[in-house]
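Multiple structures are listed underneath, in structure tokens.
The numbers here are math on the coordinates, done by the rules we state, and not lab data. Only a predicted model underlies this, so the values are computations on that prediction, with no experimental measurement involved. Cβ atoms are built from the backbone, for glycine too; each structure is taken alone.
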Structure I
Amino acid sequence: MAATQLDGTLRDRIESAVNQAKTAAAGKSVGVHGADTIQQLLNAGLLDEIYVDIAAVLLGSGVRLFDRLAGTPSVLGNPTVIQGVGVTHLRYPVRKA
């Protein structure tokens, strides 16, 4: 599926959901999971950071995390790298275009 710009109604709904989650979190961080959700939030400009875990596991299929991004490229800052046993954790700040 090709990347598409979010229409106003969908963007409003996504923004409303993010605001509700932030209110419920009462100042704590709000996390989201799943490639589809992350793509929608990136396309709407509503993510501050992206956490990526790299592990030696071959899944074989699924939705690619950065496959359907709309508009101009998202710009990620330099990652914080945390080495683990069998995994590397990357935390990228998302810069506003």
Structure II
Amino acid sequence: MDILVKPLVTEKMTTQSERFNRYGFVVDRRATKPQIKKAVESLYDVTVERVNTMVYGGKIKSRFTKGGVITGKTATYKKAFVTLVDGDSIDFYSNI
């Protein structure tokens, strides 16, 4: 099971990483906190202090077209916020 889907790189997460040493990831919905902690520690060679998760439910969207109203639903996903111990950091931009 691929646990980490992608990192969250937004202005808010950049501020959190600078102030609180906290990083965000979109993870598999079935992943547990110990699995997320183990995946981050093995992938980035850091020590994880705490993991917080939240599940975002899909929203119902609709749009108006010539053929009528089209309704659909966005995907449900899970976010994980990982707090690292002091002195550790993750650089998402090193591979660019």
(message) Please compute Cα Rg over 2.2 N^0.38 Å for structures I, II and give me the label with the greatest value.
(response) II
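For structures I, II, calculate FRET efficiency 1/(1 + (r/R0)^6) of positions 15 and 39 (r between Cβ atoms, R0 = 25 Å, to 0.05) and state which one comes out highest.
Numbers: I: 0.95; II: 0.55.
Structure I comes out on top.
With helix-only ellipticity at 222 nm (-39500 (n - 2.57) for each DSSP H run of 4 or more, over all residues; to 500) coming out at -7000, pick the structure among I, II it was computed from.
Going label by label, the one that fits is II.
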(request) Work out which structure the value 3.4 belongs to, where distance in nm of label points 7 Å out along Cα→Cβ at positions 23 and 63 was derived from one of I, II. (result) II
(request) Using the calculated result 0.5 for distance in nm of label points 7 Å out along Cα→Cβ at positions 55 and 87, pick out the matching structure from I, II. (result) I
